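Nothing in this text is a laboratory measurement; each read-out follows from the coordinates by a stated rule. Because the structure is predicted, anything quoted here is derived from the model rather than measured. Cβ atoms are built from the backbone, for glycine too; each structure is taken alone.
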Structure I
Amino acid sequence: MTEIAVIDAGCDDIAGKITAGIRRYGGNPGDLLIAQVPSCAALSGSQPDILVLGEDAAPSCGPAERIQCGILLMPGDGDASAFDARCIVTYGMSPKNTITLSSISETSCVLAIQREFLTAGGDMLERQEIKIMGGMRPDCLLTVAGALLILGLKISDTNG
């Protein structure tokens, strides 16, 4: 079972949106343990396979105690010094981030994977652009899509 910890200091319900995305793209949420965690301090002693930091959560994770995880998904402008992860995937609107948006419209977006990274299943996800549904704030969309990609789901919403 893959353990995913989500720290979302805002009110976006990132964990719920990840679960909905798993269902939408044919994954099985029963194979996952997805936990909404109030802060980095609540992870003390825990080592989630995937740690997802929402845009507003990163500042609450100070360097007091290093947090171990398999894959860390975090905002590109966040500080990774408090984490010990085998892979760090960043998201945001900067060309320096692993995952960004290359175009945005009212109904869809094009997600750009700018650097290769390993999924939780060990597959290499290569650089590419993927058309996906819109409908969320860009930072929320990037967080959810990033988590789904890390889980190895094919999230393209291209119709024909």
Structure II
Amino acid sequence: MTGLSMIADIGNGTVNIIFVSNRKVINTKTYTEKMGVNQCVKAASNAMMNKLGVTVDETIIQSMIRYGTADIDSEYAEVLRQAISEYAESIFALLRKYEYDPKMMRLYITGGGGKLIENFGSYDKDRVTIIGDICASAKGYEFFAVAQLRKEGK
């Protein structure tokens, strides 16, 4: 991870953003926004109600996010695809708000929202890495904690 990179951890309720330069976190460039996967589920549910007048079980939306498809009527699937795709674009708009530039830096996406971006996002696959392990952030924090304890001689 040389050069400038952005890491976006897309969780259920928030998106956590950090910048890394030559393997070191830039402490002054860390951000948290309330824009996680749960907000996408709500937006997709609202789209179904507004466009088709139907309620949809969250598990169907989650299946669509996770796998890119669900066992539902094609008209319903298209409404969900559109809503989820718009939400994926809003994630990239959020990243651009914090100076994400795909030509200048690499982007690493962690968390459960990685599947949302992988299946519905529009991005350069050579410049964006989606880390499929949804526990990657927790493992990273554990690594840093152990390193700090070793440094302190504990």
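A value of -15500 for helix-only ellipticity at 222 nm (-39500 (n - 2.57) for each DSSP H run of 4 or more, over all residues; to 500), calculated from one of I, II, originates in structure II.
Suppose you compute semi-axes √(5λ) of the Cα gyration tensor in Å, for residues 87-126 alone for every structure in I, II: which one lands on 21, 12, 7? Structure I accounts for this read-out. Between structures I, II, the calculation of distance in nm of label points 7 Å out along Cα→Cβ at positions 15 and 119 yields its largest number for I. Assuming 11.9 is mean count of other Cβ atoms within 10 Å over residues 71-78 as calculated from a single structure, say which of I, II it is. Traced to structure II. If Kirkwood radius over Cα pairs in Å computes to 15.5, which of I, II did it come from? Source structure for this number: I. To which of I, II does the computed value 24 (relative contact order in percent (Cα under 8 Å, 6 or more apart)) belong? The read-out comes from structure II.
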